[in-house]
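Nothing in this text is a laboratory measurement; each read-out follows from the coordinates by a stated rule. It should be emphasised that the depicted structure is a prediction, and the values quoted were computed from it without experimental measurement. Cβ atoms are built from the backbone, for glycine too; each structure is taken alone.
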Structure 1
Amino acid sequence: MTHPRPIGLLGGSFDPIHVGHVQLARDALTQLRLAEVRFMPAGEPWQKAVVADAAQRAHMVELAIRGEPKFLLDMHEIERGGVTYTIDTLRALRAALGNDVPLVLIIGGDQMARLDTWREWQHLLGLAHIAVARRNDAVLTLSWALQEYFNAHWAQRDAVCLRPGGAIVEIDMTPVDASATHARALLAQPPSPARDARLAAIVPAAVLDYIRTNSLYR
């Protein structure tokens, strides 16, 4: 059976979105031959607090991905309301898209290492594939249970094109020295040439203009 090209799903608080998020989406798009990557801002992330509200974070995503025709803003998690759980999002997408479209949940190695803290994590692969991004040849350190899970479901990248879900694949992430925590810390500092240059390197220009206009993260 021939499946449609896979759809990538990149979730997060995006508080704020930065160049690392965009580069991860580009790497996944290319290496996994995705039809598109959907950026899915969390409404109420249950594992971390957020500073900007949901509408602001969604708008920053929209600004960051303009000009990228295969990147889309997906409002599923914000529009659903309440605390955000990935398993609920995947079930909603399956209901909307059907059972044949391959879905690929794009996560970092740090997220893989705590996957067993996610709600109903054992059921994720019944709904989608998982693509784990590796940075700078970093060693993926997992608990015994997660390593067993990883080994049992690991597959070559082309697996995401062959069936709707069920595989764990790895992608190589282009090194990018950026994080939302660092961006917020810089934004809280008084302006200076060094600070402003660093911010310009890690936050897309349109997003940075929006943050300054709305006095976010001060």
Structure 2
Amino acid sequence: MQASFVIALQAAQDAQDALLGSAVLAHMVFTPAFSGDTRRAQEARDKIRAARAFARRGGASPEMLAWLDAVEAEAETRFGDTRKALRLIHHAEDIFASEEPRPSPPWLDWFSPVRLAGFKGNTLLAARQPGPARDTLQDMLDHLPDDAVKQRSVILGDLAAVAVSENDPEQACSLAEAALDQLSRNWYATGMDRVRGVRESLTRWESLPCVRRLDERLYDWNTTVNALSG
């Protein structure tokens, strides 16, 4: 993975495309952030600082600056600083609300206030604010474009996690199964990670029929092979 990022960064350098370089550096943030190793926090923060420097050099659009806020918020959430993460998300919301629009690179056509809400909902969940998390995630789910099939499985998984935090295993299982429905049509490893995380949190309800039914779905042939292949 690191080698691929370096090649991408070199290609951006050859093209003298500072914004593309910024995007590569921002994606490199996720590797230490999702490593589970808090000792790699400074590594992630160094990458986001570099991404922001490249973005300034390239005259980044408000949309891209908001995306960098979301990336940094995701990293800070993984490292346990949800207060800082929420400040970053609020800043990104302010950018969308108040900055004069400027053209973004064509490859940034997927990021929007709706997608930002996905980052916000996950951070609110990590911050143990299930009510606001549920409202944010449900609103995002209701407004996701039809082609956002991968993101749908992630949001359903996060909503299932909210239900677990509210001691509602039936709803959690129902939402997790809905996420599996999405994954059966459009595989996405991040979505499966969300569902597996929900299943791990349902341990104390393992005797319930809904949890056993979820296990039947989670460990059927197609899902098991996809999970091991991905």
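Could you tell me which structure in 1, 2 was used to calculate helix-only ellipticity at 222 nm (-39500 (n - 2.57) for each DSSP H run of 4 or more, over all residues; to 500) as -24500? Only structure 2 yields this read-out. If P(r) over Cα pairs in 10 Å bins from 0, in percent comes out at 8, 29, 35, 21, 6, 1 when worked out from the coordinates, which of 1, 2 was used? Considering all the candidates, the number was obtained from 2.
Taking mean count of other Cβ atoms within 10 Å over residues 96-103 as the measure, the highest value among 1, 2 is held by 1.
The maximum of relative contact order in percent (Cα under 8 Å, 6 or more apart) over structures 1, 2, that is, the highest value, falls on 1. With mean projected area of the Cα convex hull in nm², for residues 16-111 alone computed per structure, which member of 1, 2 shows the largest figure? Top value of mean projected area of the Cα convex hull in nm², for residues 16-111 alone goes to structure 1. With respect to mean count of other Cβ atoms within 10 Å over residues 128-135, the largest value across structures 1, 2 is given by 1. Can you spot which of 1, 2 the value 1.05 was calculated from, given it is Cα Rg over 2.2 N^0.38 Å, for residues 56-159 alone? This figure was derived from 2.
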